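So, here's a batch of structures to check.
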Structure 1
Amino acid sequence: MMRSLWSGVAGLTTHQLEMDVIGNNIANVNTTAYKSQATGFADVLYQTVKNGTGSGDTTATTNVSQVGLGTKVASIYTNISKSGSMQTTGNAFDLMITGDSFFVVSSDASTNPAMRNFTRDGAFTIDADGNLVTQNNGFYVFGIMGDGNIPRGGNVNLTNLRLISDATKTIGGTATSASYFSGNIDSLDKDLETEDGKTLRIEVFGRDGEIYTLKYGLTDGQDEADNTFKLSLKSIQNSNGDLITNTTNANVDLVYSKNNGRLVSANGATNGMVHMEFGGQASMIGPIDIDFSNTSNYASINGKHSSSFYGYRGDTQGLNQGYANGTMTGLSVTDNGSIFAKYSNGQTVKIAQIAVAEFNNAMGLEMIGDNLYAQSLNSGEAMIMDITYDGGYMTAGVLESSNVDLAKEFTDMITTQRGFQANSRVITTSDEMLQILHGLKR
């Protein structure tokens, strides 16, 4: 009789614990990246009432007779592999992981692996010091800084990601290294016969990121064949409009075919390429390779003799234009966790990459609250990697919702309640039977 009482008590205890798990799941139905839990039951010890026997000459076999002593909670496991639905936020630093990975975070900016925790909650923000941190508890997000990639196998020293610092707020300019001229020189253009000639201007970037204006004058070469011209550097102005000196020869002699008007040479180079260097105060400019191969020399047939001859920054493919100094205007995250900074000069530079971790047994991670997990003996060691190495990816502007299935939880709640009621009935019935036994004494 007492066995049924204790079995009923065990049933009440386990069903109460299952109800606690269900209640926690329902409470976290809107918790970002929460992973639902489920309870597994197992029977407990058995008392043998009659041993089993083997067969004999005159007897058959008999099975063992046992009475169970109730139930116990065998496990509370986390449904770690089921992803929650996608919740759009529009925040560039809200990141959702697709795959089995976890973000690596820590309350300490040190690189000590023992201080690391792991999370699926990708709600991040930038703190006052420019660090990428979790929104709910300010933990540092870990990865690598610079334009490198996290190697396969994770043999890398992680660091907290300080995205806004003196090193990333600005980007230095790059000097213009190529230029080209195009168009036609009209031999009958009267402007070419003046002392200053036809004025041309090209704006180029120096190695200091500042812009410089090169002022050229195109004049007739004063030859009898009337097919040579001189492009002379008249002046150089800096971004403040001040004139600066140049100590090198920056002039170009152009020769064209009298028969077809095509370029024959530029400073003797038949391919039309002139390598130009600058000195003195202008030493921050160049060197610049200037292409004249797209120019020609024809006299206009419409009576309006004017040269349509222009210079451009960069080569004919639009490359090597250089750029000015820039300041950071924004940050973005790609699907492999790479973080790119956008600058006012149009440049986009990779400055960091977010690392992720995977485990041989992610269900063995310990849940420690605040949407955090801790490594345990049963989870195995964290394997640091680029998220794309196992086919996963990150999506910016969205968060992972809780994976709690309310329909399932309500169904489990009903079955748990019925199980609790049934076990309580076992106790009350056993109590009534004991009362009957006590009544026999009277």
Structure 2
Amino acid sequence: MEIENKIKKARAWVDEEDYIRVVSHHDVDGISSASIILNFLKRNNKKFYCSLLRNVNRELLNALDCDEKLCIIADMGSAYIDEIEKLDKRVIILDHHLPKRESKNESVLQINPHLHDINGSAEACASTLSYFLANEMDLISFMIAGALGDRQGSEFSGLNKTFVDEAIEKGIIKKSFGVTIDCYDNSNLQRKLETSIAPFFKDISGRNGAGEKISESLKGKSEKTVNSTLLLELLKQGCREEVTSDLLGYVYSLPFRNMNSNELLSLFNVCDGLNMAEVGLSMALGDEKSYSEVIDKKEEYYKRALSGLVNLEKSGAIEKSRIQYFYSDNLAMSGLYASISMNYFLDQEKATLALTKTKEHLKISARGTRHLVKNGLNLAIALKEGAERVKGNGGGHDIAAGATVPLEEGVKFLDTTDEIIVKQMSR
């Protein structure tokens, strides 16, 4: 079945129900997806109950054990198609992670871009699919935030580009090119650099006073000169061209609170990083108190993220043949730490794994680069196979994936995953 026909069928299922169970992921794409779905259901006078999950493997099936006859799952589900097909209810899966297979059960609609020759790590995310389902153009704000949060670039391609171009043509959003520094203090250039997470300026980000020298040297210079100088600084610290979009890229003016795309992405990052996903969802549904709460927490999030990154910059990672890894006591920020560190100050030729210990398990957030993917890296396969060999589970995308394994099997998992990636990169 073509993806358009699946979407039409999904809308028909929604029309038939009064009360719908919604389950989504706890990250930016998951929050954005749920924001779209719940606004869509609310406008169509549907009742709903929504959960945002962090530990997908343990909590998803429990969340689906409910009385509702229709469940919508966003940003997860494809990895659990076998279990979901056994449920006695209709299920709509809006997932962009690598699927096991197409659904064989007529009660399960698996809408996954990979099943339709669309790249789920670059051309469509769960927010894209949720927007496709909702068909409400003003909800494009959340689709863009989700795609940016999933690092699918600001110059969109594929299905993302189709929807964004349509919204631009209709005058719903506007697109401009400019500085995209992700920081919490915009008062002057020095503070921008010192409070910037992405780009992460080595020996400057997260350090008060460290940006004074370069800022003074750029006083009175043109915007073009400033941008060129900062870009050169990133190249000097070894950054690949693919991450320079963190400095300069496309920014979109959005209908949601008249924000731009960077501002909304920043607020959803706060919600993810400080375990406030439900607050972010309430904000997206128009709750003023929730919006104020997220704004009040913004500086705390950035300071906590920068502190972790500075510590990692100082300590470095443990290296193996094709992976490098470090331990993080902050599960919510482990993916951020892995992504930023490998792009800005660790070895960019090795996949980066952030490890978080719980009482019984080791949780892994892994990140790669487009460069590594072009040279054979597929983290979804590597983490899935590596985890399964030690009775764990894993999956995701070629460029970003996650896994959970028994704590006592951590060393074996790392050795096995490294061997798998060595083989991938030698083909």
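What follows draws every value from the coordinates through simple rules; no lab data is involved. As the structure is a computational prediction, the values presented were derived from the model and not from experiment. Cβ atoms are built from the backbone, for glycine too; each structure is taken alone.
Suppose distance in nm of label points 7 Å out along Cα→Cβ at positions 224 and 376 works out to 4.4; of 1, 2, which structure was it derived from? For distance in nm of label points 7 Å out along Cα→Cβ at positions 224 and 376, the value 4.4 is produced by structure 2. Here distance in nm of label points 7 Å out along Cα→Cβ at positions 120 and 264 was derived from just one of the structures 1, 2, and that gives 7.7; the source is 1. For the structures shown (1, 2), FRET efficiency 1/(1 + (r/R0)^6) of positions 240 and 288 (r between Cβ atoms, R0 = 41 Å, to 0.05) is largest in 1. For the read-out helix-only ellipticity at 222 nm (-39500 (n - 2.57) for each DSSP H run of 4 or more, over all residues; to 500), a value of -13500 was computed from one structure; give its label from 1, 2. Corresponding structure: 2. Suppose you compute distance in nm of label points 7 Å out along Cα→Cβ at positions 16 and 304 for every structure in 1, 2: which one lands on 4.3? Corresponding structure: 2. Look at distance in nm of label points 7 Å out along Cα→Cβ at positions 40 and 408 for each of 1, 2: the largest one is in 2.
Ranked by relative contact order in percent (Cα under 8 Å, 6 or more apart), structures 1, 2 are led by 1, which has the greatest value. Among candidates 1, 2, the computation of Cα extents along the principal axes in Å that gave 64, 52, 37 used structure 2.
Name the one structure among 1, 2 that mean count of other Cβ atoms within 10 Å over residues 128-135 of 16.9 was derived from. Label of the source structure: 1. Given a value of 1.5 for distance in nm of label points 7 Å out along Cα→Cβ at positions 192 and 344, point me to the structure among 1, 2 it was derived from. Derived from the structure labelled 2. If Rg and Dmax of the Cα atoms in Å, for residues 160-327 alone is computed to be 17.7, 51, which of 1, 2 is the source? Going through each structure in turn, the value belongs to 2. Matching task: 265 is the computed value of volume of the Cα convex hull per residue in Å³, for residues 72-255 alone. Pick the structure from 1, 2. Checking each candidate, the match is 1.
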